[in-house]
Every structure is written in structure tokens, then in C-alpha cells.
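Below you'll find a set of structures to go through.
Just so you know, all these numbers are worked out from the coordinates, no wet-lab data involved. All values derive from a computational prediction rather than experimental measurement. Cβ atoms are built from the backbone, for glycine too; each structure is taken alone.
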Structure P
Amino acid sequence: MTRLATLAGALSLALFLIMAWYSHMVLVPAAGGLLPFDARAWGYAPEAAQSYLQALDGAGRAVYLLEMRWLDGVFMLSFALTLGLGMLFLARPLPVWVRSVLLLPVLAYLAADWAENASVGELLQRGPEGFVPLLATWASLFTRLKFALLLLCLLILAGLWQRSRREG
């Protein structure tokens with residue numbers, strides 16, 4: 001299990017670094033300096049989403065819809081696997097039902113990230129001409145939810161790690 005977690009973690013890190021490079025070297029310049037949707041942890045107002053779509057050029061939109069969506073899709077799976085395996089490893093002495101409950105935030109994170117990617121993808125495909133404010137509101141909600149669940153997962157991991165060190 002630790003070998004799989006290490007591989008998943010390494011893949012997640014590599015994908016994150018590639019996505020960060022694409023974001024800062026391609027998407028930010030293609031949108032006149034505006035951050036991509038996924039990089040706005042506090043979410044965004046529909047007006048900000050519309051401004052981003054208007055500022056994003058065609059090449060940037062193409063990168064966001066192809067490379068970034070593929071990279072992010074694999075990243076969210078490998079990262080959720082890393083989080084889940086880390087929790088399972090650190091929670092080994094706990095009862096099975098507790099370990100199962102601990103995985104719920106990881107699954108919720110995965111669902112929120114998937115929903116965010118789907119709604120952002122729809123916003124990008126529609127572009128500024130077909131902008132739907134409610135869709136931008138939902139995309140922003142999923143972005144905030146994803147980051148909140150990520151924080152929860154990291155806090156759980158930190159707590160499990162502290163517990164394992166004390167018992168250790």
C-alpha cells in the first residue's frame with residue numbers, strides 16, 4: 001500500500017507542477033493576467049467569471065479545454081488516491097468502520113473536483129457569448145467546496161499522523 005501511495009503521490013506532484021506551469025506560463029498570459037478558475041480558492045463572482053471568459057484568447061481556451069482538463073482529470077484521481085491511501089495507512093489500528101468514514105471526505109473532494117471541472121468546462125465551451133451566470137455561480141461553489149474538503153482531508157491526515165507518532 002505504501003508503494004502505491006508513493007507512486008500516486010509522485011504522479012500527483014508531477015501533474016500539479018505541469019498544471020502550475022501551464023497555468024502561469026500559458027493561461028494567465030492568455031487571459032491578460034487573470035488567474036484561471038481552478039486557481040481561485042475563494043471562488044469568484046459571475047461577473048469575474050464572465051470577465052475571465054472575455055479576456056481568455058482562443059489559444060488559451062484550447063489549452064484549458066484540452067491539456068488542462070486531461071491533466072486535471074488524472075490529477076484529481078491520483079491525488080484522491082494519495083489522500084485515501086495515506087489515511088488508510090495512518091488509520092490501520094482503527095476499526096474498519098472508522099477507516100471507512102475517514103474516506104468520505106476524500107470521496108467528497110473527488111466529487112467536488114469533478115463537478116468543478118465539469119462546470120468550468122461548460123463555461124469554457126460556451127464562452128462569453130453563451131455565458132450563464134448560474135453556471136458560473138455553481139462552478140465557483142464547487143471550487144470553494146473542493147478547497148474546503150481538501151483542507152479537511154489534510155487536517156485529518158495531520159491528526160492521524162500525530163496520533164501515529166504518539167502511539168509509535
Structure Q
Amino acid sequence: MVASTETPNNSNGLLHLQAIGEPRIAIAGTEVAFPTRHAAQALFLLALDENGELRVPELGEQLWPDAATSQIPPRFATMVWQLRRGLGEHRDLLERNRRIIRVDRSQVSVDIVNLRSEAQQLIAKGAKDDALAKELKKPILVTWDDYPWVQEQQEINGELAAQLSA
């Protein structure tokens with residue numbers, strides 16, 4: 001997985017993902033819940049990818065790291081169905097073919113991606129910002145923090161925070 005750290009999200013996007021603290025997803029201001037955490041996690045993983053897309057096997061391995069390879073395809077199909085159902089009339093934000101699954105990042109805003117973009121702009125200027133560093137150090141996706149991909153995202157935030165600290 002490639003974390004999006006260079007391209008800012010559309011802060012006016014239709015789909016808003018909150019990663020700081022408890023994960024939350026809202027479409028046009030209305031909070032959305034998915035029947036399983038895997039659908040929500042897939043949406044976060046896609047939105048955190050620089051291109052908004054992942055190879056199907058890679059996403060499956062991220063979501064079900066302990067599952068047998070034979071178990072992933074049916075689980076993946078169910079997860080995609082849950083995602084589309086949860087997105088409702090906005091299901092066209094998601095595209096899937098046999099090899100990849102993609103979310104339209106032009107319609108997505110993720111709080112940590114926006115913070116990372118701000119941090120990178122300040123770092124590029126050689127500026128320090130303790131308040132932003134403190135925000136980046138906050139725990140993310142706390143109900144999923146035992147997943148390696150969440151830990152990787154937290155590490156990215158920590159590295160940026162260290163560069164911003166005076």
C-alpha cells in the first residue's frame with residue numbers, strides 16, 4: 001500500500017472519512033455505517049492510497065491477513081457488495097474489475113491526508129508547527145489499531161510530526 005502524502009484530498013468531497021480517533025464515514029454529511037468493519041476498512045485503505053486504487057489480492061491480504069488464500073475471494077465479493085450497498089446512490093464512487101478496485105479520490109476527503117498535506121507544505125518551507133505535530137501524533141483508527149496497515153499509517157504520521165516539531 002502506498003500512503004497518500006503528497007496529493008491533498010478534496011476537502012469539499014462528497015465522501016468524508018475521519019481517521020483520527022474512531023473511524024467515521026459520511027456521505028454528503030450523513031454518517032454511514034457498514035455491516036462489517038472490512039467494508040469500512042477497504043474504503044479507508046483505498047482513500048489512503050495515492051491513486052485511490054489497490055490490486056484486489058493486495059487489498060484482500062490487508063483486510064484478512066490470517067485467512068487462507070481460498071477464503072479471500074468470497075469474502076472480498078461480500079465486502080464489495082457491502083461497500084456498494086453502503087454507498088447507496090453514490091456507489092459509482094467505487095469501481096472494480098478483476099484486477100483492481102478503485103475509489104474516486106476527487107470526491108473523497110480524509111482528515112489525515114489533509115493534515116499530511118499541510119505538514120508536507122510546512123516541512124518543504126522549513127517551518128515548524130508544534131500544534132500540527134501534536135494533531136498528527138493523535139491515535140488513528142483506534143478500533144482497528146491492531147492491523148499492520150493502521151500501524152503503518154500511524155508511523156507515517158509520527159515521522160511527519162517529528163519533522164514538524166521544534
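For which of P, Q does distance in nm of label points 7 Å out along Cα→Cβ at positions 17 and 49, calculated from the coordinates, equal 3.3?
P
A follow-up question, please. Assuming 1.1 is distance in nm of label points 7 Å out along Cα→Cβ at positions 65 and 129 as calculated from a single structure, say which of P, Q it is. If you can, show how the numbers build up before the last one.
Numbers: P: 1.1; Q: 3.1.
Attributed to the structure labelled P.
Here helix-only ellipticity at 222 nm (-39500 (n - 2.57) for each DSSP H run of 4 or more, over all residues; to 500) has been calculated and equals -14000, so which of P, Q was it run on?
Label of the originating structure: Q.
23, 9, 6 is what came out when semi-axes √(5λ) of the Cα gyration tensor in Å, for residues 105-152 alone was calculated for one structure; which of P, Q is it?
Label of the source structure: P.
To which of P, Q does the computed value 1.04 (Rg/Rh (Cα atoms, Kirkwood Rh)) belong?
So the calculation was done on P.
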